[in-house]
Structure 1
Amino acid sequence: MIKAGIIGATGYAGGELVRILTAHSKVEVVWYGSRSYIDQKYAQVYQNMFQIVDAKCMDDNMEELAKQVDVIFTATPQGFCASMMNEDILSKVKVVDLSADFRIKDVSTYEKWYGIEHKSPQYIAEAVYGLCEINREDVKEARLVANPGCYTTCSILTAYPLVKEGLIDTETLIIDAKSGTSGAGRGAKVPNLYCEVNENIKAYGVTNHRHTPEIEEQLGYAAGKEIMLNFTPHLVPMNRGILVTAYAKLLPVKNADGQTGLPSYEEVKAVYEKYYRKEKFIRVLEKGVCPETKWVEGSNYVDINFVIDERTGRVIMMGALDNLVKGAAGQAVQNMNLMFGLKESEGLDLVPMFP
């Protein structure tokens with residue numbers, strides 16, 4: 001059995017990690033770290049774990065934790081993992097960090113967008129960006145994985161095949177995204193109160209959301225050049241879910257007759273199938289079916305589709321996922337499975353919940 005420790009186990013992403021790992025046949029959770037609930041029973045924080053998890057919450061002593069486990073998950077605010085990371089820890093355990101501390105390769109970009117000093121920049125180059133469908137082989141060899149966030153996972157996977165194949169003009173790429181309130185975390189914040197969120201939808205982080213450089217960087221690798229795009233997130237009154245709608249100009253291609261024109265539906269669909277046909281957790285939907293958050297809730301699936309607007313020459317790319325599963329904890333477990341040579345889907349055969 002793989003012994004796992006979770007720091008930040010009482011946040012929403014941490015709680016989802018506990019839920020998934022409790023049912024994982026190869027893992028035993030031995031450390032439920034939570035600075036806010038030290039010595040309190042975990043099941044008193046999350047009553048759904050009554051008679052399932054009997055352990056008490058412990059502190060966030062990463063040095064001590066590294067002596068007791070094989071893998072550490074850090075579901076913590078930005079800056080924590082970087083402040084704790086050192087060679088002694090990495091020589092003993094594998095680390096899956098759910099924060100943004102090691103996602104962005106340029107330290108100055110991280111510090112600019114997150115407004116904090118990076119405490120261990122020497123590990124940024126080594127850290128593998130844990131988007132399994134794209135970096136699977138690198139994840140297998142990693143000792144430190146930067147687990148992507150929910151907005152970024154959905155945005156990147158939705159556009160990746162067309163960016164990679166050069167079918168869209170990346171200078172025209174616009175990403176509109178909507179998230180359920182659990183994406184903001186479990187901490188008490190006035191903007192997230194029921195009366196503030198219910199019967200309301202709002203944009204936030206317009207032109208300056210912190211996931212923007214992460215999306216630009218990863219899609220830039222796919223395109224083989226720097227990308228600058230508009231990313232606008234919105235908060236919607238639901239518990240879970242991310243819905244991405246991305247827009248871009250299609251680039252002309254030559255058809256079998258040597259004529260130049262916009263790619264057909266069949267040609268674009270073939271590109272998505274090329275990259276995702278064998279991916280268990282990415283479902284490219286049938287023609288005319290738009291992704292919906294309710295059809296992925298509680299699961300590790302990403303539903304993706306597209307529509308070509310021949311009138312404007314644009315392609316509308318759409319994606320949906322559960323922000324706490326594929327957008328956080330499920331993806332972290334998927335990364336762990338790869339790091340330890342397990343079946344990638346182990347513990348993640350979660351059928352979407354409905355209603």
Structure 2
Amino acid sequence: MIKAGIIGGTGYAGQELVRLLLDHPDVDICFISSSSNHGIHYSQLFMNYFNRMNIECIETPANIADQNIDVLFIALPHGHSSSMLTKEILEKMKVIDLGADFRLTNVDMYNHWYKSNHPNPDLIDSAVYGLCELNREAIRKTNLIANPGCYTTCGILSLAPLIISSLIDPDSIVIDAKSGITGAGRALSLSTHYTECNENMNSYSPIGHRHTPEIEQMLSLLAGQDIKLSFVPHLIPVNRGILSTVYCKPNQPINYEQIREAFVQLYGNDKFIRLLPKGISAETKWVKGSNYMDIGIFLDERTNRIIITSALDNLIKGAAGQAVQNMNIMFGLKEETGLDRISMFPI
């Protein structure tokens with residue numbers, strides 16, 4: 001059995017991670033830490049674990065390297081994981097960080113977009129960006145995974161086939177993305193109060209959202225040139241789900257079949273990427289509660305514009321499910337182990 005520890009197990013992504021690992025046939029959860037809930041039984045915080053799990057939350061161990069575990073999951077906001085990690089920890093266990101500390105490879109870029117100095121820049125080169133469908137081989141060999149978030153996963157995977165196949169003008173990319181409320185995290189904030197977000201939709205950070213450089217970094221690597229794009233996120237009054245609509249211009253005469261073939265070539269053997277039939281657009285209700293990402297492919301001949309719609313569950317494929325998928329790859333398991341379930345409906 002893989003012995004796992006979880007730091008930050010009581011946020012939305014952390015709880016989803018606990019749920020997935022509890023049902024994983026090859027994992028034993030050794031501890032769950034929560035700075036605000038130590039000493040409290042996990043099922044008191046989440047009654048869906050009643051009579052399923054006998055574990056109390058603890059403080060984050062001061063001696064992480066001595067915890068006798070195989071994998072450490074860290075589900076904390078940016079700035080926390082890099083403060084606690086050391087080379088000694090990475091020599092003794094694999095680490096999957098669900099936060100943003102190791103996603104950007106350029107320290108100055110991190111400092112600029114996150115408005116703070118990176119706490120542990122010496123470890124950045126040790127990290128692999130854990131986008132499973134694009135980085136499998138590197139994931140197998142590393143001990144530190146920077147687990148991508150929901151917006152970036154949806155945006156990058158929607159565009160990667162077009163970038164790799166050099167089918168589009170890279171200067172024409174616009175990503176319009178919409179997220180459920182859980183994407184904002186579990187901490188209280190005015191914008192996520194019921195009366196503020198119910199019956200309301202709004203865009204936020206339309207210029208300068210901190211996930212923009214992460215998307216640009218990966219797409220630039222795939223393209224072999226610098227890419228700058230427009231990314232506008234929106235908050236919508238649903239619990240779960242990401243829906244992205246990507247707009248771009250082809251750089252050559254092209255038809256629908258050529259565009260679809262680019263996606264088939266890249267994702268044809270991927271378990272969790274579902275290419276929808278022609279004319280069908282992605283919907284959040286068909287992926288909620290699953291690790292699937294659905295992609296709809298469209299060519300608007302009137303405007304000569306490619307439109308890609310994509311949907312995923314922001315807490316699963318956009319967070320905890322992707323972390324488990326990364327773990328499976330790192331330990332040589334089948335990627336779908338513990339994740340092979342279709343979405344719940346209705347939800």
message: Of the structures labelled 1, 2, one was used to calculate FRET efficiency 1/(1 + (r/R0)^6) of positions 59 and 323 (r between Cβ atoms, R0 = 30 Å, to 0.05), giving 0.65. Name it.
response: 1
query: For which of 1, 2 does distance in nm of label points 7 Å out along Cα→Cβ at positions 299 and 315, calculated from the coordinates, equal 2.4?
result: 1
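Since every read-out is calculated from the coordinates, none of them should be taken as a lab result. Here the structure is a predicted model, which means the values were calculated and not measured. Cβ atoms are built from the backbone, for glycine too; each structure is taken alone.
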